[in-house]
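For reference, the structures are reproduced in the following blocks.
All of the numbers you see were taken from the coordinates with simple rules; none came from a lab. These numbers were taken from a predicted model, which means no experiment stands behind them. Cβ atoms are built from the backbone, for glycine too; each structure is taken alone.
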Structure 1
Amino acid sequence: MPRFKLTLEYAGTRYSGWQIQKNARTVQGELDRAIRTVTNRTKFELYGSGRTDAGVHALAQVAHLDIATALPPHTLLLRLNDELPSDINLLRIDKAHHKFHARHSAVGRSYLYQIARRRTAFAKPYVWWVREPLDVEAMREAAAQCLGLHDFQSFTDDDPEEKSTKVLLERLDVDESDAGGLLIVRIGGSHFVWKMVRRLVGVLVAVGRGDVTQQAMRSFLTQKSDVPAKLTAPASGLFLEWVRYDGEAEPPPHPPVITM
C-alpha cells in the first residue's frame with residue numbers, strides 16, 4: 001500500500017488536540033473524515049509525528065498516510081483541502097518510503113511560543129498576554145541552564161518509571177520581536193515529554209517576573225518539584241514549528257505568526 005508524507009498547518013483553538021478522541025473534535029479526526037470523503041476508502045492508516053494538546057497550533061505538523069489510491073499527491077492535496085475546515089491546511093503531500101514513520105523517523109523537533117507584552121484585540125488565540133514587566137536577560141540566563149541533557153521530571157506528568165523523562169535540549173532561545181510587542185521562545189530538541197514545553201515557558205516567565213530565582217530553576221532540573229506544573233503556560237501561544245528527518249536540513253526559524 002502506498003505511503004504518503006503529509007505536512008500541514010492548523011490553528012488549534014477549536015480543537016481538542018491532534019489525536020482522534022471520542023466525542024471531541026480533533027485535527028486528526030477532521031483529516032480522517034476528509035480522507036474518507038475524498039478517496040471513498042475506509043481502510044487506511046494515519047499517524048502523526050506527535051500529539052499536540054487542546055488549543056495548541058502547528059506550523060508544520062507531519063503525518064504519514066497509508067492508503068490505496070490512484071490519486072497523485074498534488075490532486076490528493078487539492079481535494080483534501082477542499083474538504084478540510086479553513087483552520088486546517090495541507091501544505092504538502094509527498095510519496096514516502098514504506099519505512100518512513102512520521103513519529104519514529106523524526107530526529108528533531110522545534111516549538112515556538114509567543115508571549116504578548118501588551119493587550120491585543122486581534123492576537124489573543126495565538127499569544128499569552130503577560131501583563132507584568134519581564135526581565136528578558138534573566139529569562140535568557142535561566143534558559144541557558146536548561147541546555148544539554150537533563151531530567152525534566154518536574155516539567156511533565158509522565159511517570160519516569162514508565163517512560164524516561166531525560167531530554168537533550170539543543171535550543172532554548174528568548175528573542176524580542178523587532179517591534180518589541182512580542183517575546184518569542186524557541187525550543188528545539190530530538191523529542192519532548194508531555195507538557196514540557198509549556199511548563200518551561202511558564203517557569204521562564206516566572207523568572208522574568210522575579211517570582212522564581214535562578215537557583216530555583218537549577219533545582220527543578222535536579223530534583224522533583226510541583227512548582228513548574230503550577231506555572232504551566234496556556235496553550236494559546238504554543239506552535240509546533242517543524243519536525244525534521246534524516247537527510248533534511250534544519251528549517252530556518254519561522255517568523256512570528258502575528259505582529260504587534
Structure 2
Amino acid sequence: MIPVFIISLPEAVERQNRITNIMNDLGLEFEFVEAVDGRAFDVLHHPNYSPKKRLRYFGKHLTGGEIGCTLSHKKIYQRMINQKIPRALIFEDDIIIRDGFLETLQEILIMPVPYDMVRFLGSPKLERLKLRPVYKFKSDHALTRHTGMPGGAHATLMTLGGAEKILKHLDKTPYPIDALMGRSWETKLDWYTVRPGLVPQDRAIQSMIGDDVRFDEKKDIEGVIKIIYPFTRAWFKFTETIGKKYWYYKTYFKDKKYGNL
C-alpha cells in the first residue's frame with residue numbers, strides 16, 4: 001500500500017521478532033530503520049538540542065534517549081524528502097495494533113479530508129478526552145481533532161508535506177519529537193487522531209529512551225535560572241494554552257468543510 005518504516009535499535013532482536021510477526025499477520029511489507037542510540041550522548045553539547053531554552057521552559061534536560069528518538073524520526077522525514085515519498089507509516093517497535101487498523105487506514109488513504117499527519121494513538125487517558133469529531137469511517141472509527149498535545153510518536157501516517165514542515169524545527173529543538181508534533185501553531189503541522197485508538201504502545205515492554213529519568217520530577221536548574229524559572233515556566237504554559245486554542249479554532253471551518261459529520 002504505502003512504505004512502512006519501523007524504528008528499532010540493532011540489538012533489540014526480541015522486539016524486532018515480535019513486530020515482524022505483527023506485520024506478517026497484517027500482510028504488511030515493512031523496513032526496519034536503525035534507530036539513533038542517544039543513550040550515550042553528551043546531551044548538553046549535542047548540536048540538535050537547545051539546552052538553555054529547555055531549562056527555561058521545563059527546568060530539566062531532555063534525556064539522550066529522547067534526543068535519539070527524535071533524530072530517528074528525523075532520519076525518516078529526511079528520507080521521505082530525498083526520495084519524494086508521498087506518504088509513509090512510521091512505527092516504533094513497541095506497538096500493539098488493534099482490530100480495524102487496516103480497514104481504517106484504507107479509508108484514510110482515500111478520504112477527502114486533507115492532512116499532514118494522522119496519529120494512531122491509544123490509551124485510556126486519551127479515550128476519556130472530548131475531541132472534535134471530523135470524519136466517520138465505515139470501520140466504526142472516527143477522525144478527530146485533538147484539543148491538546150498528547151504524547152506518543154510511536155505510530156503515525158506522515159505525508160511528504162508534513163515531513164517538510166516538521167523537519168524545519170528539528171535542527172535545534174528543546175522538545176522531544178512527540179511534544180513537537182503537538183505544537184501545530186508553531187510548525188503548522190495539521191494532524192488528526194483516530195478514535196477509538198488503534199495503535200497503543202505495549203506498556204509491558206521497557207522503554208529504551210529513559211522513562212525513569214524522563215518523568216523524574218527532579219530539576220536541573222540552579223542559580224539565576226532557578227530564580228526566574230517560575231516566571232519563564234508560567235509564560236511558557238500561558239503561550240502554549242493560547243497556541244492550542246488558536247489552532248483548534250483556526251481549523252474549525254476546515255474540519256466542517258471536509259468532514260462528513
Comparison of 1, 2 - label where relative contact order in percent (Cα under 8 Å, 6 or more apart) is highest: 2
With mean count of other Cβ atoms within 10 Å over residues 195-202 computed for every candidate in 1, 2, 18.4 is reproduced by structure 2
Origin of the value 2.2, where distance in nm of label points 7 Å out along Cα→Cβ at positions 123 and 139 was derived from one of 1, 2: 2
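From which structure (1, 2) was distance in nm of label points 7 Å out along Cα→Cβ at positions 27 and 227 calculated, if the value obtained is 3.2?
Matching structure: 1.
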Of the structures 1, 2, report the one carrying the highest value of distance in nm of label points 7 Å out along Cα→Cβ at positions 3 and 19. 1
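Comparing structures 1, 2 by mean count of other Cβ atoms within 10 Å over residues 91-98, which one has the largest value?
On the way: 1: 14.4; 2: 21.1.
Of structures 1, 2, the maximum of mean count of other Cβ atoms within 10 Å over residues 91-98 occurs in 2.
From which structure (1, 2) was helix-only ellipticity at 222 nm (-39500 (n - 2.57) for each DSSP H run of 4 or more, over all residues; to 500) calculated, if the value obtained is -13000?
Source structure for this number: 2.
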